[in-house]
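Listed below are the structures to be examined.
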Structure I
Amino acid sequence: MIKKVKDKLFIFLPILLILYFILNLLSGNRGLFSYFEKKSILEKLKSKKINLNYKIGQLEKSNALLSDNLDSDYIEILLRDKFLLGKKGETVYIIKNE
């Protein structure tokens, strides 16, 4: 009787251990599915970082143009864009991309 239980235990225990390791390999915090999910989140964050760095660069350039030495061309561009101002006799067209 004890020999039958030992024989079944030697068969059953490795199967349980293999199933346990396979389930932990695929799921869990450090599993394969979690790895791919974290990898996609990392790629999104990298692209967001590049976008934000570009916007920061653009803002730094516009701040540099608005320093003590005012650039009249840049101010004219700002006035035309923000307030739709134009010169006398000039027709202003607004093109919207949709």
Structure II
Amino acid sequence: MQPQQEETEETLSITVWLAGRSYRIRIKPEEESAVRKAVKLADQKVGELRNSYAGKDDQDFMAMCLLMYAADTAIESFNNPVMQDELNKLSGKIDRALAKPED
């Protein structure tokens, strides 16, 4: 058994509920609102998945929820104008490198 860490000025220990289970996590105090909102959204998504797919357990639903979040985040990042600009610059560098005649 690990010794229990005490709260410090930098972190806050909170309990959140996801898919009917409690999880105790440490966060920065300024992150509490965002973390609680994210957990609430994840719990709602798990509930939606539970209603849509019979015969799965909550661990499956949480994994599906995480996969959907990761896919959405990747799509958002790819569609980000700053990311697109960087990808275009990189593509240009690759094109120029490939167009150079070999010595």
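Read-outs: derived from the displayed coordinates by stated rules, not from any lab. This is a predicted model, so every value here is computed, not measured. Cβ atoms are built from the backbone, for glycine too; each structure is taken alone.
Source structure of the calculated read-out (helix-only ellipticity at 222 nm (-39500 (n - 2.57) for each DSSP H run of 4 or more, over all residues; to 500), -21000) within I, II: II. Given a value of 3.7 for distance in nm of label points 7 Å out along Cα→Cβ at positions 52 and 76, point me to the structure among I, II it was derived from. Structure of origin is I. With mean count of other Cβ atoms within 10 Å over residues 44-51 coming out at 10.0, pick the structure among I, II it was computed from. Computed on structure I.
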